[in-house]
Each structure stands twice: as C-alpha cells, then as structure tokens.
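Bear in mind that the values in this text are calculations on the coordinates, not laboratory data. Everything numeric here is computed off the predicted structure, so don't read it as measured data. Cβ atoms are built from the backbone, for glycine too; each structure is taken alone.
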Structure I
Amino acid sequence: MLGSFNFQDLISAFFVLFAIIDMPGSIPIILNLRKKGKRVIPAKTALLTLVMFLIFFYVGEAFLALFGVDISSFAVAGSLIIFVMALEMILDIEIFKSDAEAPKDSSFFPVVFPLFAGAGALTTMLSIRAQYASINILGAILMNCLVIYIGLKITKNLEKVLGAGGIYMLKKFFGIILLAISVKLFTTNLTFIIENILHVTK
C-alpha cells in the first residue's frame, strides 16, 4: 500500500533526503572525476540513483539479509569508501588508482554509490518509512533524482563561473565535510554493531 498523498509530508521527506544525498556537496567530487578523464552522464546517473533507491525501498533489507549483512555493517563499509574519497580531495592524492581495464564511466561508482545512493541515504530512506506514507517517500526520491540530473547538467557551467581557484577551495571545504560525514557514519554504526554483539554475548 502506498498510503495517502500529503504535500507537506512530500516536501519534508524531500528535504530529509536532499540533506543526506547532498548534491551540492558532491559537485567538487564530480569535477575531480571529470578532471581525471572519467565520465559522469547526468541522465544515466539520475536513473541509476532512482533504481537503487527503489530496489532498496522494497527489498533492501531482505537482500542484505541473504548475505548475512545488516544495515549497520553496510553503512560502515560505505563510510570507509567515503572516507577515502574525502582524503583524496583534502590531500590531493590518488588512492583509487585507474588501470587500463577500469571503465571510464563513473556514473555508478563512485557517484551513485556511495555518494548519492550510499549507505547513509539508503538507511535514512528506510528510517523515514515509519514517519511518511510510501507515496510521499517515493515522490521525494523522484524529486531528488531530478535535482541530481539538473545539478550534473550545470556542473560544467559552474566550473567556468567559479574558476580553478574557486573549485579548489570548494573541493577542500567539501572534502572536510565529507570526511566528517564518513566519520559520523562509521562511529554511529560501529557503536550500534558493538552494542548488539555485547547484548548477544550477555
């Protein structure tokens, strides 16, 4: 059941997901990937993000359970990837090495996952299911995917407006923000995992 539509709930769910997806904060990462010769295709990225959210919305917890993985462990794994990407931005180093066989298209990894439809966004989506009707959450997901598409389309123009210096400053700033998000995601979920282990062993 999709539940009843409520415009206020739709907007509320949209902003909750918008904050955790953080499309504006991902712009320096997108520009950095393109600087390395990687492709990030707006329509493909938005569509894959939508598909990821929809799959996880309906069968996410069950799918992870097949592999014996809980959401907290999934979140910890995602936080480590985000942590490494943040280090690349802050320290101007390359940790994710590109070899000859690596695909040039980065639309799915690392853009859709773990940036847009990462552990934080997916677990947030699951957590708000108790607060909002499904139809409002699905509408919010669709709206955020539209924002992602528009945001990716204007990144090249934004690069021209800000210039190399502006992009560099933006990259450092959001690198620190991304680092903080990864640490919070890691510590919160690791604490939850440890508490569960201690509870089981008692």
Structure II
Amino acid sequence: MVIQDDRPRNTERREQLLGVATSLFAERGFQSTTMDDIAREAGFTKPILYQYFESKTDLYREIVADLAETLLASLKVAVNAAETPRAKIEVAFHVYFEMVVSETDAFRILFIHSHEGDTAKELRALELGLISFMYPFFDSSMSEDHRRQLAGGVVGIAEGAAIVWLEQQEAKGWPAPAAGAAERLAERSATLAWGGLRTVHQD
C-alpha cells in the first residue's frame, strides 16, 4: 500500500520524488526510465520509493494528474475573469503556453515521448478535460456536438503548437526558453483560432 502521510517531511519527500521522476521521464522517456533510476537520482533506496508510489505508472499518472489539475484551475480563474469571447480564447491560450514554457519537462513527457499501455490514456484524459472546459464558451445556439468539435479544434491548435515548439527546443539542445516565448505562442494561436471561429455558423 502507498503511504499517505501529510506530515511536512513526507510531503516534501514525495514532491522531491515526483520532481526527479519528471526530469528523468522527460530526458529518457517513460519506457527507458526505471524505478532504480529514480531512487538512485533522488538519493534514496528503491524500498523507500515504493513506500510512496506502487509503480512507475503510478508516478507517471500523478505527474500528469497534477499538471492537469493545475492547468485547469488556472484556466478557470483566467477565463472567468475575461469578458468577451475573444478575450476568453486569448487568455486561455496565454495560460496554456505559460505552463508549457514553465513546465517544459512535464509537457515533454506528454508530447515528445511515446507511451504504451496504460500511460497512453493519460494524455487523452487531459485532452478531453480541456475540451470539456472549453466547449461551454461557444455559442449555446449550436448543438452540443458542434460545440465540442469546435472546442476540440481549439485544443488541437494549442497542442500542435506546443509539440512543434518542444521539438524546436529539443533540436536546439533544450536551451532556456526565449523571453516572451509563451506570449508569442499564445498570440499566434489565438489569432489562428479566432480567425476561424468568427466565421463559424450553425449547420
């Protein structure tokens, strides 16, 4: 059984293990990283690692779950503060790309490395969560199916731009992100998305 202990010391250790796992998964890929690697890099024995996480897959799932929770919470706050449909789209892209740029390792795990088995479900769950978050902001006179498809298109724009940016960073040897990288990604994606959405009408 995984230890669930909220004492500060154990919480700090758990966060440390998650941070080490995120870095190693991003650098080597999920499949190539072992629990031995994570324990060694963190400076603990493998039995201690297993006290906190039952498996490598559990580690991965918690990393993605934390990322999704933080992203969706940030989107909710920012989008609810925006007043117009275009402002909501723009601020959503801004929040998304700020997180891509600041949490590069986590997004490398999601988008750069391929996954098999159970871990393949985690990215899809995040995508569906983003679609479910976005679709209520589209014209309510459209059918729910239509609105969800449009939301999927907006999420696809964001994901595609993020993947290309990450691949460009990888080709350069993972330098520190350029100043204003998130803002440029957000502005370009918002312009593309809004240019299409403003022409959308009911079937």
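Please state which of the structures I, II yields 14.6 when mean count of other Cβ atoms within 10 Å over residues 135-142 is computed from it. Traced to structure II. Can you tell which of I, II yields 23 when relative contact order in percent (Cα under 8 Å, 6 or more apart) is derived from it? Value 23 for relative contact order in percent (Cα under 8 Å, 6 or more apart) corresponds to II out of I, II.
Out of I, II, which structure matches 59, 38, 32 when Cα extents along the principal axes in Å is calculated? Working through the options, I get structure II.
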